[in-house]
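Structures for review follow.
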Structure I
Amino acid sequence: MKQALILVDIQNDYFPGGKFELANTSNTVKNIRKLLDYFRDNSYPIIHIQHISLSEDATFFIKDSVGVEIYKGVTPIDGEHLVQKNYPNSFFKTNLMEILEKEDIKNVVVCGMMSHMCIDSTVRGGFELGLKCTLVEDCCTTRDLVIGEKKVNWENVHNSFMASLSTFAKVITVDDFIKNA
């Protein structure tokens, strides 16, 4: 089965010291690294997605900033694709689908940040384009959300989105993915 890894928005601004720090990034990036190493060791296609904010009011992922750069532990190497996007869905107004079609890839493995935003949009977008999606849940993270007076813990946000996305993707842990590959 030909498959590609899509790493979504694993960028400096989401890590400690960044402009929009997420929860659990240390554990998440360790798992991402495990998945990335598996794909590299097997010479499978790898596509890095980089979000660049276009809004004049943007506070993070600002073009040409350190925060917009791919995080040091998972930067692209020769032969890997880098797709820049400006919207939550990695397929919207990008060449991502063109890359997949050129390589005749119909199965994608998705991981990255944020579970409730760009991961959600990208998995749904891939599904709507006819791709078979696998979502590696412990290679994703997010942040606490607030609605009115209520705070929703990041773990509840993450778990709710993983459960919801199981309609559109096979949701699995990195260890189970590698074990069953």
Structure II
Amino acid sequence: VKLSKSCNDLRLLSSGPRAGLGEINLPPVQAGSSIMPGKVNPVIPEVVNQVAFEVIGNDVAITMAAEAGQLQLNAFEPIILHSLSESITHLRAACLTLAGRCVDGITANTEALRRTVENSIGLVTALNPHIGYTAATDIAKEALASGRGVAELVLEKGLLPAETLTDLLRPEVVAGSGQALA
């Protein structure tokens, strides 16, 4: 289930390029969509999803077969062994394929990620110790209502010098502890 969920996350994070999240790029494995030239389909995560669905089904078969045994004899051990063996074999192949043909080739869409960070209202969290909770809250509300950026509003209101603001809002600072060193 966790493996399938991780593949769903890869599919979501790579969706785009314009209408989806587009935070990561999956390696192209096959020709893209006939209706969307240049699109990279997340075929490896989708294959691994399908293997996970099969394994979940095999788990149900194993559970039912184990439950159906009577006393000390279980006539359904062959399906238990078959389902378990098949699940192990397919999961192993799926994990190796996912690692070698997908995960190893994932790249970050740094430009999209930078835009997301720069436009995030959450940036006020890093500014809170420097401009105060009330000012940070007001900036967040105004940024949300107006569609303007946090940095733009902080500069406009003269709450911090431009150089200090730039230092505080560096992505590595914001993503690290959430605060710059004072």
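Every read-out reported here was derived from the displayed coordinates using simple, explicitly stated rules and does not represent laboratory data. A quick note: this is a predicted structure, and the numbers were derived from the prediction, not measured. Cβ atoms are built from the backbone, for glycine too; each structure is taken alone.
Could you tell me which structure in I, II was used to calculate helix-only ellipticity at 222 nm (-39500 (n - 2.57) for each DSSP H run of 4 or more, over all residues; to 500) as -8500?
The value was obtained from structure I.
Have a look at I, II and say which one yields 1.2 for distance in nm of label points 7 Å out along Cα→Cβ at positions 26 and 98, as calculated.
Answer for the origin of the read-out: II.
Which of the displayed structures (I, II) returns the greatest value of FRET efficiency 1/(1 + (r/R0)^6) of positions 58 and 122 (r between Cβ atoms, R0 = 30 Å, to 0.05) on calculation?
Greatest value across I, II: structure I.
Rank structures I, II by distance in nm of label points 7 Å out along Cα→Cβ at positions 114 and 138 and report only the one at the top, that is, the highest.
Values: I: 2.4; II: 3.2.
Between I, II, the highest calculated value is found for II.
Of the structures labelled I, II, which one yields 1.22 when Rg/Rh (Cα atoms, Kirkwood Rh) is computed from its coordinates?
II
Taking FRET efficiency 1/(1 + (r/R0)^6) of positions 10 and 130 (r between Cβ atoms, R0 = 30 Å, to 0.05) from the coordinates of each of I, II, which one would give 0.25?
Derived from II, not from the others.
Here Rg/Rh (Cα atoms, Kirkwood Rh), for residues 42-145 alone was calculated and came to 1.38; which of the structures I, II was it taken from?
The value was obtained from structure II.
Given a computed value of 25 for relative contact order in percent (Cα under 8 Å, 6 or more apart), which structure among I, II does it belong to?
It traces back to I.
Assuming 13.6 is mean count of other Cβ atoms within 10 Å over residues 18-25 as calculated from a single structure, say which of I, II it is.
II
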